[in-house]
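Please treat every number below as a calculation from the coordinates, not as lab data. Keep in mind it's a predicted model, so treat the numbers as computed, not measured. Cβ atoms are built from the backbone, for glycine too; each structure is taken alone.
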Structure I
Amino acid sequence: MAPMDAPKYKRVVLKLSGEALAGTMGYGIDPEVAYSIAVQIKEVVQLGVEVAVVVGGGNIWRGVAGSTKGMDRATADYMGMLATVINSLALQDALAKHEVDTRVQTAIEMREVAEPYIRRRAIRHLEKGRVVIFAAGTGNPYFSTDTTAALRAAEIEAEVILMAKRVDGVYDSDPLKNENAIKFGQLSYIDLLNKGLGVMDSTATSLCMDNRIPLLVFGLNEPGNINRAVLGENVGTYVGGDLNDTSV
């Protein structure tokens with residue numbers, strides 16, 4: 001029989017929003033938050049789980065926001081990709097302080113600060129117990145970091161995407177604005193598309209659906225939740241397959 005603390009997943013992609021790194025500041029990078037996230041990632045690595053991370057850049061720059069104010073969309077998106085590199089280096093530094101071997105791989109080449117993204121090299125790093133942080137999105141404008149997470153998860157054959165958010169799951173409306181919002185326990189990919197629940201964009205959702213990559217959406221604010229998610233505990237909303245809707 002497997003031990004009680006045996007992880008449910010062997011290889012995961014952890015999706016962090018840029019806003020998560022900002023903490024209560026709302027902008028930039030809060031070193032204490034990066035420290036806390038690094039501690040949680042280390043706990044998961046110590047379980048023998050292979051961890052890849054995709055970080056957003058919304059705490060520094062949002063390409064869509066820039067384009068709505070008249071900036072060229074492609075240029076704005078490239079700026080957003082560079083913001084994800086800044087966040088990735090900050091997270092790498094926090095992990096290094098906890099003696100977690102980490103590599104940053106970027107979709108836009110910048111060899112002085114990170115490795116270029118190479119699928120087989122990324123997998124090899126994971127097999128050696130290193131955390132791999134995927135930066136600069138897909139390297140293309142018009143694609144979100146949610147799509148990056150779905151794409152990289154498919155490429156490295158991850159078993160699940162762990163989506164760490166400010167709220168503890170998927171609700172029928174914003175629980176930060178509506179105290180009567182209903183939390184879903186399980187959803188199908190089609191539910192995400194049809195209900196417009198805003199968990200991830202339609203491109204990312206379709207990629208997950210086509211490649212049968214489940215999502216686990218949970219709250220990052222509770223210390224230890226990443227560890228609980230990897231162990232298979234009920235910490236958020238599970239998305240995958242053709243599940244029937246259930247609410248908690």
Structure II
Amino acid sequence: MDELHDAAAALAKARTVVVFTGAGMSAESGVPTFRDALTGLWARYDAQALATPQAFADDPDLVWGWYEWRRSLIERVHPNLGHEAVAAIEDRAPRTVVVTQNVDDLHERAGSRAPIHLHGSSFAPRCAGCSRPAPVTASREPEEGRRLAPPRCGDCGGLIRPGVVWFGEALPGDALEAAVQAATECDVLLTIGTSGLVHPAAEIPVVAARFGATVIQVNPQPTPLDEVAAISLHGTAATVLPALVAAAWPTP
């Protein structure tokens with residue numbers, strides 16, 4: 001496969017690498033994406049309608065219960081071979097920055113050191129009033145479709161909200177700045193399992209290409225990022241990435 005060989009050669013000689021991951025990365029582990037239809041007792045709700053500041057203001061128990069249920073799902077799944085391959089890239093190319101649109105902790109559990117979470121994290125709740133970080137409570141595994149009252153902030157008494165970026169909210173400025181900076185400095189950017197439709201995160205590979213990086217896309221389907229990708233590897237992360245790592249750094 002010439003594309004795999006070319007991608008491996010570019011990766012092996014890169015001094016700096018950015019790994020940019022989207023929902024398709026974690027979907028292989030069983031984490032549902034926002035484009036998946038809700039099932040079971042949540043089927044009567046629209047995921048995108050629950051993921052807004054207004055939804056939390058209108059019914060915090062409903063939104064908190066849904067996010068805690070999602071967090072309990074994440075806690076029960078495991079990193080896949082794609083997550084492990086990303087950690088292997090970090091081991092072999094120490095100047096690697098992982099940037100993810102995902103709000104799970106699967107990169108961390110696979111061994112990635114400090115991924116940049118552009119859309120926040122399900123494991124970083126904070127006060128809706130004063131923004132003070134709040135501890136992650138032990139999962140109570142709420143029943144599917146059930147409301148759950150959010151805890152209160154120990155400082156101001158405000159409601160604790162999920163630590164994710166909701167529709168209509170700006171990305172965290174420090175995370176976005178760090179991601180853009182990494183994109184301007186890298187030799188290779190791997191974009192994995194992202195649709196290229198969610199902005200401004202989708203601009204990260206575009207920035208890298210503009211600054212001369214080789215953009216390598218890993219995705220089963222064509223995406224708008226085909227226009228900036230120098231190499232497109234068609235397949236899932238768990239299939240393509242281990243093969244890419246083995247080709248870039250063959251074991252003796």
Structure III
Amino acid sequence: MKAKASLLLSSLVLSGAAIAQAKPEPDFTLSYNVGVVSDYRYRGISQTARRPALQGGVDWAHKSGFYLGTWASTIRWIKDTPPATRGSVELDLYGGYKGTAGAIGYDVGFLQYWYPRNNYDLVTGEKADTTEAYGALTFGPATVKYSHALTDLFGAANSDGSGYLDLSATFDVGNGFSVVPHVGWQKIKNFGTYRDYSVSLAKDFGGGLVVSGAVVGTNWEDRFGFPNTLPGSGTKDLAKKAGLVVGAKYSF
């Protein structure tokens with residue numbers, strides 16, 4: 001009798017495992033994230049006058065490889081550039097397709113940087129809103145990505161056609177730690193090109209919580225001969241040669 005019961009129990013366990021293994025892949029996934037950083041540095045330049053920022057986003061990914069998403073952050077650079085007075089939030093809207101070709105991963109898409117109700121056109125005659133097309137290739141830990149501006153770049157007059165080349169790598173060093181070195185080159189059409197760089201250390205604590213620290217800098221002043229400052233941020237160099245940025249993000 002005991003043998004029959006054990007056999008029945010084993011059959012039920014194996015049947016349950018088979019059902020679990022046969023569970024179909026969902027057609028899509030929806031994920032969310034919220035976070036805070038001590039300074040929002042984008043392409044090496046502070047968007048928040050070297051002050052903290054609140055951030056968060058939503059991502060939808062289909063099993064076919066297509067994806068859509070949105071991400072937002074508080075900013076200061078528009079209002080720090082008089083006579084502009086409106087534009088305290090950056091809202092990114094993006095979509096594209098990810099896939100693989102052998103050992104190479106690829107990602108192509110479009111990204112709209114939208115600054116709701118901004119009046120940056122009072123400064124240059126151009127809105128700060130910017131549209132870029134991008135393409136990226138990944139092999140092992142390394143990724144190369146190029147972004148091309150289809151509009152004027154963040155309100156800089158006559159800068160459509162500007163481009164940004166981004167080289168980075170992600171190394172898992174164990175115990176939830178990862179190291180990400182990065183270097184990028186931003187070409188601003190009819191102005192010039194500068195380089196930014198960073199080295200980030202992140203710790204994944206599990207449950208969706210990641211804490212990070214990064215050394216971020218640029219060669220802006222060496223390249224152009226003057227610091228990157230705005231009237232509203234006083235003498236703060238927004239593209240300083242090296243600065244520490246810490247942050248925390250929770251994904252769910």
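Summary of values
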read-out: Comparison of I, II, III by relative contact order in percent (Cα under 8 Å, 6 or more apart) - largest value held by; value: II
read-out: Structure responsible for 21.1, with mean count of other Cβ atoms within 10 Å over residues 24-31 calculated and labels I, II, III on offer; value: II
read-out: Identity of the structure behind 1.00 (criterion: FRET efficiency 1/(1 + (r/R0)^6) of positions 64 and 120 (r between Cβ atoms, R0 = 30 Å, to 0.05), calculated), options I, II, III; value: II
